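These are the structures in question, set out in turn.
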Structure I
Amino acid sequence: MREGSERHGFGTAAKEAHFIAAPLLTAAALSLAGVVAGADDEFRWPGVTLFLLVATSMALIASIQISYYALQFKFTEEERKARQRARDWVEPTDDELKVILRESQIAYEDNLRYAGVVFNCGTLMLGLGIAAALVPPPCGGHDQAAARIASAILVLLCTIADAVWVSILLRK
């Protein structure tokens, strides 16, 4: 193994997405939801926007929870043996231990994949919520209307590109 390569890979990517990015994105979504809830006359679709932002937060929190749940299945042979000794469990044979480790690794990876799908749904809803928040209200008189519409279109296009990318990844 190359020096420093333990920092890369599926587990590390999931850890950074679910334990660093997801909490930050959740905070951003809830902050924007608070703005929408407090000034609904400044938004074209305040109800839909608020719903998307709150749903975003719930999806991202769920991805954190699922990822945390997955961690219980990630352990080494030595950690499993130490846990068995500490709890006075009957020590499995080498073949049984290999099965336990293989099944645990599969459960770990499956749960991380589920967490990834939920995380991706959350980021897509966040993009839709931001785009909806940027569309100016129908009452007019906004100096920023053109900029808000252009920004909403940009966010929507990026969200569509992200949706295409996520669908490609899910097919692999």
Structure II
Amino acid sequence: MHSSHFLNMTLVKLTSVLETVVNIIAIIFFSLIFSIMLLQIFFRYVLSSPLVWTEELCRYLFIWICFLGWTIALKRGSHIRINFVIDRIPWRFRKILLILFQVLILFFLFQLTRFGIAMMQRSFSVPTITLFFSWAYVYLAAPVSAIIMFLYSLLHLVELFRGTQEPQGRV
């Protein structure tokens, strides 16, 4: 019992720190997109000399924001969820079903991490069109986000096993 409590507290602290870091990175990336787009508007319409790299960089930052947003939504339990059937199942069976869902999510996230790393390895020497940095940095968003979500889902699973009722707002 003591070791499971320690695991739970460690996961809670780790995921809390990760959530803060992810939020800060997402805000920075969103601010960068906004600033770069303003820069592009200025260069295109005021100076009549558009920058060639802005659209590509914004696209890659947006990919990262999407993956980071996915982690934020999972942590907050704000993914779309249909409760119509699940809420009508008695708690004992619902808990089993929710545990099964978490195990499936963990499996999916493990696969996403594996395939994301494989894509990074394949694309490491392939440069992007205008920025000339490795495509691996773009593909890095998948395994990084999947690992973070894996930890969040693991925490949800531990909470389901330890708790007597369903964690609110969790998938």
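Where a number appears in this text, it was derived from the coordinates with a stated rule and is not lab data. These numbers were taken from a predicted model, which means no experiment stands behind them. Cβ atoms are built from the backbone, for glycine too; each structure is taken alone.
I, II: which one has Cα Rg over 2.2 N^0.38 Å, as calculated, at 1.30? Answer by label: II. Of structures I, II, which gives 1.00 when FRET efficiency 1/(1 + (r/R0)^6) of positions 71 and 151 (r between Cβ atoms, R0 = 25 Å, to 0.05) is computed from the coordinates? It was calculated from structure II. Tell me which structure, out of I, II, gives 3.7 once distance in nm of label points 7 Å out along Cα→Cβ at positions 55 and 103 is calculated. The read-out was computed on structure I.
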